[in-house]
Structure 1
Amino acid sequence: MPEANLAEPTSRFGLYIGGEECEARDGATYGSVNPATGQVWAELADAGGADVEAAVAAARRTFRSEGWRGLSATKRGRLLMRLADVVDAQAEEIAALETRETGKLYREALSQIRLIPEYLYYFGGLADKIEGAVVPLDRPAMFGYRVHEPLGPIAALTPWNTPCLTTMMWLAPAIAAGNTVVVKPSEFAAAGFLRLAPLFEEAGFPPGVVNVLTGSAQAGMALVEHPGIEKAAFTGGREGGRAVALAMAARTRGCVLELGGKSPNVVFANADLDAAEAGVFAGIFAASGQMCIAGSRLLIEDEIYDEFVARLVARASGVRIGDPLEAATEMGPVSTAPHIEKIATMVREAEAGGADVAAGGGRAAIAGLPDGFFFQPTIIRDVAAGDRIAQEEVFGPVLATLRFRDEEEAVALANATDYGLAAGIWTRDVKRVHRVAGRLEAGTVWVNTYRATAPNAPFGGYKNSGLGSAAGIEATREFLRTKMVWCELGETVAEPFALRTG
């Protein structure tokens, strides 16, 4: 738990461009609201077009500089490793800021900040493992090889729910590959990363490798539309991802997207029900359900359906909701006033459609925090596969439960959405594990566990859950381009193509 001075951040944050904190060029600011209190706790700079120009120019200038391009891959990797140690030393302060702006439990925020060094160590070690190859050519006097090169300035647009870790999951592979980055965090959660950004220079990186623009979605779109940006990495909602993809495609540039999910947890009758109960519960109610991988659809084999739902309902009634900075709190608030109303509306619609709200279902009143955005852990029984609550991402502490009769129906229900980010399987049958995992349309499948991650484990989605990978060696490849080099070794230069006539 942070000391009192760590829980009271400074009231004003500027942009971070070229290694320096600065105000927006037009002086515009906006207020950041603490979800636990419902009150403004900090003022941040609201970037405009001139700020976007300055940030991209700084990123491009550094990318082309001898101080960055002339740095060996090994030294670049060592800088990432040094940054890991610097971040770890500041983890408590960064986590306290993140809790203030997101409502995430402090201990969870701290555990996620502590994961950042693991990503930095992994991609730091990978930096000088990016190797080219000789290409065997069917020409005796010709030698050819391919090399992988960085793209240039990257735009990283990141979410409010796990802001610092998610941002570094994009930055670590992009920088390991030799790129520079302009970060546009969510307007709801920028302070934590603004505290982290100067640590790059403290670790020895040249100014301008990482730049930060805060403000509205308009600033984000101006960034991805800028001709100096070579690729965009986006984590967020499906519609936002589509807008980013279209903007980049209009300039014949690419993007990598992580767009959330409607992930199924499939519990078979022969599962270890104690383990499944704990995993399913954490998979939806951790972080107040505000996770892209949240197991928000629970598929239960019919013969254990009633028993298993009853277990979860009993567990939900005992969840301690409150101030996320308090050690005893088990679930904090959701992000914003509009978001809590969206959650409540979707629950009301499900109930009106015939589903049974077996636990929760509305706002939670917390003593001492009357204006906080707290929602009860909610469990809805007998949801139909086509219901909105089973198809759309709620992004809150709401679990939709469905029945299935056999393995075939379980797989069909699990795949019956437009999303495909993650899935869970709970069973003691090892043959079933491999059959079902192979048929699930999801980028990650957990078996008898949930929410496990690692820097070297690829993370990406199927269908409308995104494009590309945000971890593993695959993530580094997202930020590279391939060049082919042809070398004539003969004494005379042969014509590459014979002109035929007649």
Structure 2
Amino acid sequence: MEPIRKAGLLGGGWAARFALNGIDVTVFDPDPEAERKIEAVMENARRALKKLVRAPLPQPGIVRVVDTVEEAAAGADFIQESAPEREDLKRALLTEASRAAPPAAIIASSTSGLLPSRLQADCTHPERLCVGHPFNPVYLLPLVEVVGGGETAETTKQRAADIYRSLGMHPLIVRKEIDAFLSDRLMEALWREALHLIDDGIATTDEIDQAVCYGPGLRWSFMDTFLTYRLAGGEAGMRHFLHQFGPTLELPWSKMEGPELTEGLIERIAEQSDAQAGDTGLRDLERLRDDCLVSVIHGLNDHDHGAGAVLHAYERNLRQAGEPKATGPDPALRLHSEPVRPEWIDYNGHLSEAYYVLVLGHATDALYDHLGMGPDYREENSLSLYTVEAHVRYLKEVPPDVTLDVETRIFGFDEKRIRFGHVLSVEGVERATEELMVLHVDTEAGGTRPMPQAVQDHLAGLVDKAPPDWAGRSVTLLWTGCGLQL
């Protein structure tokens, strides 16, 4: 896929998702406070992505607010419309954008329920318009529903999906055009039932949120309704579940028709919601939401499952596409960076030594991915790399709220061994080094085996011909690398 370099006509969350992936963004927003509001979203997005993504992100793109739709669309490779959910407004904006955009540009609407066939009706080249419906916060949640209209080309949907995937998202192409698509229809059913529970005085907004957050919501982050119900059927599976619990569908448990949204009900919901939020401000709630999402996605990443699998693939692509090869005078591979997390800080107010090793271990995994010896290699070939010796030097303390950068150098190798080292730094100041020797092992046979020739050829081009003086060093009583009086 040809990478896109410029995107236009975006909302704040979309601006953050594109710009933090290195794409220049031109925004049209008639709100006189657009720049301030977009920068507030960008600030939260930068903070959240530093916590979420452990691979080095590209240099951010430039975000520019312009005065007209034509300026936003001109020269854009991809246009993401995010206007309020009014069909007349969206149609007018999309028509105007389609006339100003290059013929090859894809145009996507963020509508949460309007039919793309109606939105594209007046557009120039309607075949390149589709829906790209995201979920807030756009810069963190990976799902984007891709929906085509009656005139949308199949290639448009596939190209849009490829672009969203390159941004670290999970595009779900909806098979048929339908009002509100998939996720919103499901959320609408839950929302209507919740409104009835409030209207009937059965529960408050806080109690309903608890009913979801402490129960099914935890499952929904990695295993939704059908797989969960399949498990509930035991060894007999889904058929047993449906025979056992299917009759409850005939019971009058839920009220799928929404209650009348009277001013009294609106006021009751608003008062309960205000009480639920208390004194916590909007930005603080957004950051709490972002931090919780980061933790959930990281937990899923450990299992390479669900949204975690999307993050894992995104990080792998960032490492492969964004990092310089070790050629020329600088043999260093810059394959890994990640932020210091609050729980890593010890009683001295600095990074605990265990987490130096954790981050260096992540850098080792990044090296294996770079060499083509990552998870797929291990699973498909029953081959892996085992560490047999490691030496860490703790040079300088690491404070909270910084990003750790790791450079990796190959010191030598033979057909079964690799000797390499990492330098862990903060803003260019070295904080630790690690030197490792690893063996290439056949995990089924329980012995060493030569590495593939392609890997050896790759390593040959990476060897540091002038390794640093700490390579091969042992512990010594004369060492004063930390700068403290001994």
Structure 3
Amino acid sequence: MTSTLKQKTATGFFWGGISNGIQQLFAAVFGIYMARILNQEDYGLVAMLAIFTAVASIIINSGFSIALTNKKDADHHDYNAVFWFTFFVGLFLYIILYFAAPLIAKFYEEPALVDLSRFLFLSFFFGGIGTASYSVLFKKMMVKQQAIIDIVALFTALSIGIIAAIKGYAYWALAIQIVIHLSLASLLRFIVAPWKPTFQFKFDPIKSMLSFTSKMFITNLFVQINNHFLSVIIGKIFNKEQLGVYTQGQKWANMGSQLTGGMINYIVQPVLVQINNDRERQIGVVRKMIRFGAFVSFPLMLGLAFVGEEFIVIAITEKWLSSVPFLQLFCIWSAFSYLLSLFTNIVYAHGKSDIYMKITILTGLAQLVAVLCFYPLGLFWMVAAFVGISLAALPVWQRYVYQLIGLRLRDILKDILPYLGITLACLLIAWIATSHIQNIYLLLASKITISAILYIFVMKISRSVIFSESMEFLANFIWRK
């Protein structure tokens, strides 16, 4: 069983990495082209609606996918109840927001938001229908199938969005991408999942999940409000152009962080649920994930911050240069955010939704206060305060994780500091070595090449176990093919 679980975990990480890697590559290539066609106002208009779509999605899901994963004896009736619950709640919410569209447009003083929001809000309805099917794939650790679905849905949506942008649909192209992506992903999960709903409208299983999901609902509601209230403030107090600039910087950092965080979210919770009663084994699994995350996340995200200015100017032109500071701020947070993904999955696996709710609400309130305090200093310092609170919350999460599985802070520091130190040293050497280069294309290529070669060289001579195991697994997979 140990060998099987270890193989499933390794395979899950591999396919999670393949999926997220390809998705971020597609998103980067198409995103570069899209950003060159569209302007700040287009991105700002769509960003104004993000909080409504996110909150509606949370209301529909209400933590049921996590509850189904944790329920070891979940059967057809459980999945069927969740499917029809999300269907009817999603339909009800869409009708409400459809008629609320004029009020949203009036709040932002943007008439174009009436029709745009009515179309964009279809995304949370179709996305919510796929909750039960997603839970089946997730619980059965069908990572390869999930990866293929995610890649196909994203590529299709990005392609159609690009065509719409070329034909002059402006902000509608972004909305079309979002709706097609979520709708197609739900449809494919429905087709692939080894479970199908039946016309039995029995919601008794929902009641048994409410004690867990009610806390998850409140928590995730705060998570989405935390993630998007800055967009509301910027869109209302500043303007849609500045919101577009902020969104662009955040987007590129988030794309990078999804590579590591996405791999963890693909596999961690179902793995931990299987070894829930073995504390020592859990610590071993989690510490290995921490080292793997540090091995990937630090060079990727801090490296992106290092080349941020050159990347933005070359990729999406100087019109987006003002987004660089926001990109760098979110890259710093994203370098460590995989720890938050890991900590929250540990809390999920132990069914402690009350802990998740408590920390999330306190963090969100602290962020709101910090943003309001730093508002007079300008947009950059508002965002810096927001990111600072996110980083400061990590030790709080660790304290609760210690109570659950005994994972000590000094062990976490022991696992991540070598990778952080090596990454910073490599970037410093690369910065010194390239400081005389004037050509921006040569500068970007030199920074990436020098820092990457140095990092791999140090990993090899230091005999990093994570590096060796990653290369060995990759080689074995390719050789088998």
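Of the structures labelled 1, 2, 3, one was used to calculate Cα extents along the principal axes in Å, giving 82, 59, 41. Name it. It traces back to 1.
Match the computed value 3.9 of distance in nm of label points 7 Å out along Cα→Cβ at positions 288 and 360 to one of the structures 1, 2, 3, and report its label. Derived from 2, not from the others.
Laboratory data are not the source of any read-out in this text; all were calculated from the coordinates shown. Every value quoted in this text rests on a predicted model; they were computed, and no experiment measured them. Cβ atoms are built from the backbone, for glycine too; each structure is taken alone.
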